[in-house]
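There are structures below to look over.
What follows is calculated from the coordinates using simple rules that are stated; it is not laboratory data. Keep in mind the model is a prediction, meaning the values are calculated, not measured. Cβ atoms are built from the backbone, for glycine too; each structure is taken alone.
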Structure 1
């Protein structure tokens, strides 16, 4: 069954929208790959509630005013994984902290650096759409 997930493009602050946070996954699929923070939407949870919760669980940041960017199909038969990812962008407040159950590393990257990386899921597509959106 297709799952609904969320992905967060977290910027350091409103003055630096091209500095974003990535996490390195500690779980399958794509264990060891860099990605956007995010995860599954729980039962009876809105997408915005889910993205705020997932960002807190993975980074300890408060994801303020998440703004919807777009949806992305994520179909990976080799991992028996099919989801629709709802991507949001916004500012992370507080200090990022490593949550080792979820991620092995957290780091800030320029958008250009992130776009050149092999990312998990369809997160490269999400960042490409974000870059297009920023250019408008």
Structure 2
């Protein structure tokens, strides 16, 4: 069986990290599927999905890592073409990736004790984000 749902949320941009684990768990709980996989996909080219321990120190470290590796304050050809100043956000999002697959058993996501699912919005402004949730299994 395949069930496709959507989660809508508002982000702040600027490397906003949002824990979406509860929404995914709820989407899974509302199905008749006990075992399988959940595939998540965020639409848009300036956001990504991953897992992380959702703890303030680590979240800060994660944001600092992006600034060290893909800084905001250097020239990007994308910005020259479009003038929107978010070239860095496209590069960051492409490195993180727009999708994630998580197995589940007995309606429980196979996440580690300190592992949460996060949406990271790299854009330079607040955004409305849509996450496709596809649940496959039996």
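Below are the figures for this structure:
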{"quantity": "Top of 1, 2 by Cα Rg over 2.2 N^0.38 Å, largest first", "calculated": "2"}
{"quantity": "For 1.2 (distance in nm of label points 7 Å out along Cα→Cβ at positions 29 and 77, calculated) the corresponding structure among 1, 2", "calculated": "1"}
{"quantity": "Per relative contact order in percent (Cα under 8 Å, 6 or more apart), the highest-valued of structures 1, 2", "calculated": "2"}
{"quantity": "Mean count of other Cβ atoms within 10 Å over residues 5-12 derived as 24.5 - corresponding label from 1, 2", "calculated": "1"}
{"quantity": "Which entry (1, 2) yields the derived value 13.8 for mean count of other Cβ atoms within 10 Å over residues 13-20", "calculated": "1"}
{"quantity": "When Cα Rg over 2.2 N^0.38 Å, for residues 53-124 alone is computed for each of 1, 2, the largest belongs to", "calculated": "2"}
{"quantity": "Which of 1, 2 leads on distance in nm of label points 7 Å out along Cα→Cβ at positions 21 and 109, largest value", "calculated": "1"}
